[in-house]
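Some structures to go through are shown next.
Please treat every number below as a calculation from the coordinates, not as lab data. What you are looking at is a predicted structure, and each value in this text was computed from that prediction instead of being measured. Cβ atoms are built from the backbone, for glycine too; each structure is taken alone.
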Structure P
Amino acid sequence: MAEKILVVDDEENILELVRYNLEKEGYEVHLARDGAEALQVAQREKPDLIILDLMLPAVDGLEVCRTLRQKSNVPILMLTAKREETDRVIGLELGADDYLTKPFSLRELMARVRAVLRRTHGYEELARSQVITVGGLTIDPERHEVLVGGRTAELTLKEFELLSFLARHPGRVFTREELLERLWDYEFFGDTRTVDVHIRHLREKIETNPSSPVYIKTVRGVGYKFEEPEQCG
């Protein structure tokens, strides 16, 4: 069956252009022109990916993202005409997986769509991985569950992938660019803030003191690493 993609934008020319190119690639495309309609279509169609514009009438994209994340881990790719970093960061904080700033190239959009869907399929392989236990942290890929001191930590799919990836390579330092390439699965386009926001969110959910993390360490001037068990505590 064709993968479903929901495209949400109030600009008709963008909707039709994106729909045409996605359908040409074999995807099943559903459209929404405002936030309220987007939530209805998402609930009804259960898409594999949502391309979501932030500037929408009635219910804006940020509210749509917030509402979706209360019920679903569906990958969300934001579109925004705003260039201010704050707008992008807020979207990522609410659980969006990535963003593109308008105007964007169709080639880049299609590359990111393919990358997100490949990552989703790759989750099946991740789910067959072994349980990882480090100190008070347990990562169970099959259950898609992370326990911190015996309590469940609610992670988005991307946060879970990021934590699992780092934990499977304890002690190894990864640059932000490497993490983008490996976990977002597309060529680096120049903004590593996506990684930083996800790392910060992840720390807030698994670390007792996020400002002094035990598990996910920053290596200044390089990137991030997951501490090996004997180094934790």
Structure Q
Amino acid sequence: MKKHLTVFLTATSLFLVFVNANAQKLDKDLIRYCQNLTTAMDEISNERKATLREIGDYLASELKNDNAANLVIICTHNSRRSHIAQLWVQTAATYYGIKGINTFSGGLEVTAFNPNAIAALKRAGYAISNVQVSDNPVYTVSDGVNKTISYSKKYSDRQNPREDFGAVMVCSEADESCPLVAGASERFSLPYEDPRYYDGTASQDVKYDETVREIALEMLFLVDYAKKKQIVQLEAVRQ
């Protein structure tokens, strides 16, 4: 028992060192953003935590079996919440030093990556550049480590996996309209309020910043849980 405990504590210690090393590679503003949120996990309701743990269990299981786990984040228009969640899962994975999580986003229809969502992500610390001007612009998004090509697309877009992925529904409309997601091995309902209702109002920037913060907080909780689950799985194998 003592030997197993020593192995577990050693793995945990190495994990914490890895976390710090990976965190330092991120944009400095994003590092501070993540550090502030890691002390705010109590803000997440128990109901939300239960769903996040289900997604975390899926990630840990996929990483254990295949050494890779795919998540496709889905909302109706792929313009706001799905992009924000996709980027934050990726950043959280780097922050916590967990490899093999691949994130994608899509919608039920094509619109455009919303400028207000882009502005809020920039305020959080992401570097975003427009690389193709059109009705559906294409952007590159960087957190200092990962670079993502972002534009509005259907969840079945060729950029996204067609099978063996977890589908995370982040808006109630998409959740209700799409009870089955073709190719998904698991489907999760994790809706967020749509900040678009505040577009053009005095509260616009505040509401978008609140949405980015809420999603970031939960994605950090999700990835942290998945990483801890990996450590538990490692300990179980060594017993």
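From which structure (P, Q) was helix-only ellipticity at 222 nm (-39500 (n - 2.57) for each DSSP H run of 4 or more, over all residues; to 500) calculated, if the value obtained is -16500? The read-out was computed on structure Q. Taking relative contact order in percent (Cα under 8 Å, 6 or more apart) as the criterion, the highest value among P, Q goes to Q. Set P, Q, criterion distance in nm of label points 7 Å out along Cα→Cβ at positions 65 and 81: the highest-scoring structure is Q. Between structures P, Q, where is Cα Rg over 2.2 N^0.38 Å, for residues 33-168 alone highest? Largest value of Cα Rg over 2.2 N^0.38 Å, for residues 33-168 alone: P.
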